[in-house]
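Engineer: Each structure below is given as structure tokens.
We did not get these values from a lab; they are worked out from the coordinates using the rules stated. If you're wondering where the values come from, they're calculated on a predicted model, not measured in any experiment. Cβ atoms are built from the backbone, for glycine too; each structure is taken alone.
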Structure P
Amino acid sequence: MQINIPEKESYTMNFTERHHAFISATFYRILKEQAPTGWENAFLYASRRYAEQRGGRMAQRAIRDGKPLTIGTYCSYGEWNYTDAAREENFPQSIHDHFEGDDMIRRYDACPWSAQYLEMGLKDGANLYCQDLDMSIARGFNPAVSYVVTQTMHDHGHCCHILGGLANDKPEAKKAENVRDFAYHCAHIYKVFSDVMTAIYLTDGVLIAAEALKAFKEAYGAEMADELVRYRNMDFDYVDR
């Protein structure tokens with residue numbers, strides 16, 4: 001397992017949820033424009049692969065701590081918190097939870113990923129990305145966990161997630177040492193999408209990944225684009241610490 005962790009001072013750049021959304025949205029835009037064979041399935045596969053790796057790392061930390069791989073533990077071992085930028089846009093405040101029997105119903109009226117995709121004119125991409133992402137994280141954590149996304153906000157006004165059995169399995173507070181900043185998460189999603197496109201489309205996939213990186217550099221600058229590349233040798237299947 002080869003791991004290359006950037007120096008700590010590189011973590012200070014202000015990566016946010018919007019940067020993260022921009023990366024997958026840009027891959028979607030390029031794929032849609034170029035329309036290689038099976039491009040929608042390639043995008044969905046990359047999204048799922050990214051999410052399953054996240055869930056897998058959550059499971060590894062939980063196992064190390066002696067925790068059961070249940071829905072409550074899943075909620076306790078998430079790897080990110082909302083950034084200050086998202087809070088300023090009132091995204092966390094758009095989440096509303098209630099219980100129906102043993103299940104928690106979570107409603108999202110807005111989120112940074114949706115906002116970014118829609119600003120880029122990619123409603124169809126937002127639907128494709130969001131329809132399975134959270135279920136894939138849960139699947140990577142433990143396929144036995146009940147997590148269902150019944151609708152997304154792009155066609156129905158709000159997202160609806162059902163976390164099965166959470167009423168009887170209360171989560172604990174997240175541990176700060178398990179949370180990763182959005183430089184890490186942005187580098188992760190760029191690497192997964194790049195690797196998947198290269199595996200499927202070979203030379204054309206390399207060019208797709210390069211075009212996405214170029215678009216990110218043009219939007220946010222060379223320093224932030226370089227940060228994505230610095231993680232190129234990290235194996236995101238496994239925890240870094």
Structure Q
Amino acid sequence: MRVAVIQFPGSNADWDALHAARDVAKADARYVFHKESELGETDAVIVPGGFSFGDYLRPGAIAGYSPIVPALKRFAERGGPILGICNGFQILAEIGLLPGALTRNAHLRFECRDVHLRVEGRGPFTDTLAEGSVIRVPIAHADGRFHCDAETLETLEKNGRIAFRYCHPDGRLPESPTERGTDGLPINPNGSIADIAGIYDERGNVLGMMPHPERASESILGSADGLGLFESLGAHLRKGAA
């Protein structure tokens with residue numbers, strides 16, 4: 001399994017993504033700098049979290065004009081698996097590989113804590129995760145509130161493209177955007193529409209999510225639930241090669 005991790009100026013989770021893919025999931029992982037024009041030989045791409053170009057203008061906006069973006073789009077069009085994490089999700093939305101937009105958290109504060117996600121959508125990063133199961137992974141964002149129009153939301157729902165939703169530890173969805181858990185914190189940490197934490201594109205090979213699975217890939221980090229996404233990718237690629 002060959003994985004390319006794209007680096008942008010201001011990325012701060014690129015090392016975490018590389019470590020999770022290379023050292024934990026045992027993939028052949030390497031960096032691709034944003035000024036390169038080709039991805040090289042790779043089976044999957046990770047667009048990592050961070051603050052590309054300092055989040056100037058709006059998160060992901062400037063990164064969308066990087067020389068590597070056309071190659072990323074071509075890879076997506078060929079059906080290549082792409083995982084955009086946090087700022088990576090914002091970048092994928094900016095360049096049109098995913099619908100909707102990520103806006104300032106409803107409470108206007110930066111959120112950095114663990115959240116629970118209910119697994120829903122099927123795709124290369126979730127196929128081996130039990131549908132309806134719950135994973136615990138951290139978030140770290142100020143602009144993670146997913147927005148889209150009613151038609152787009154209906155399409156995402158109908159076609160099973162919502163990969164993850166913010167939920168209670170037992171899998172229940174909050175009954176309102178402001179519902180709090182037993183710790184007193186909002187279950188939906190940013191006010192995302194329909195409690196959406198991650199979505200797939202129309203083809204089903206591009207996943208964008210605000211939480212950080214790479215930061216929950218080893219038990220020493222407090223949770224290894226995020227490793228399941230990398231294991232699912234490996235299973236997907238082996239199945240395709242069979």
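Engineer: Check the numbers for relative contact order in percent (Cα under 8 Å, 6 or more apart) across P, Q and tell me which is largest. Present the calculation step by step, with values, prior to reporting the outcome.
Structural biologist: Details: P: 33; Q: 20.
Of structures P, Q, the maximum of relative contact order in percent (Cα under 8 Å, 6 or more apart) occurs in P.
Engineer: Right, here's the next one. Can you say which of P, Q returns -5500 when helix-only ellipticity at 222 nm (-39500 (n - 2.57) for each DSSP H run of 4 or more, over all residues; to 500) is computed?
Structural biologist: Values: P: -17000; Q: -5500.
Derived from Q, not from the others.
Engineer: Determine which structure produced the value 23.2 for mean count of other Cβ atoms within 10 Å over residues 91-98, calculated from the coordinates; the candidates are P, Q. Intermediate results must be reported in sequence, preceding the final value.
Structural biologist: Numbers: P: 13.6; Q: 23.2.
Structure of origin is Q.
Engineer: With distance in nm of label points 7 Å out along Cα→Cβ at positions 19 and 155 derived from the coordinates and found to be 3.8, which of P, Q does the value describe? Show your work: numbers first, answer last.
Structural biologist: Details: P: 3.3; Q: 3.8.
Checking each candidate, the match is Q.
Engineer: If mean count of other Cβ atoms within 10 Å over residues 43-50 computes to 26.8, which of P, Q did it come from?
Structural biologist: Details: P: 21.1; Q: 26.8.
The correct label is Q.
Engineer: Which one of P, Q has mean count of other Cβ atoms within 10 Å over residues 99-106, as calculated from the coordinates, equal to 18.9? Write out the running numbers ahead of the final one.
Structural biologist: Details: P: 14.2; Q: 18.9.
It must be structure Q, since only it matches.
Engineer: When you work out volume of the Cα convex hull per residue in Å³ for each of the structures P, Q, which one comes out largest? Display every interim value, and only then the final one.
Structural biologist: Details: P: 126; Q: 113.
Largest value of volume of the Cα convex hull per residue in Å³: P.
Engineer: Can you rank P, Q by distance in nm of label points 7 Å out along Cα→Cβ at positions 123 and 227 and just name the one with the largest value?
Structural biologist: Values: P: 3.2; Q: 2.4.
Max of distance in nm of label points 7 Å out along Cα→Cβ at positions 123 and 227: P.
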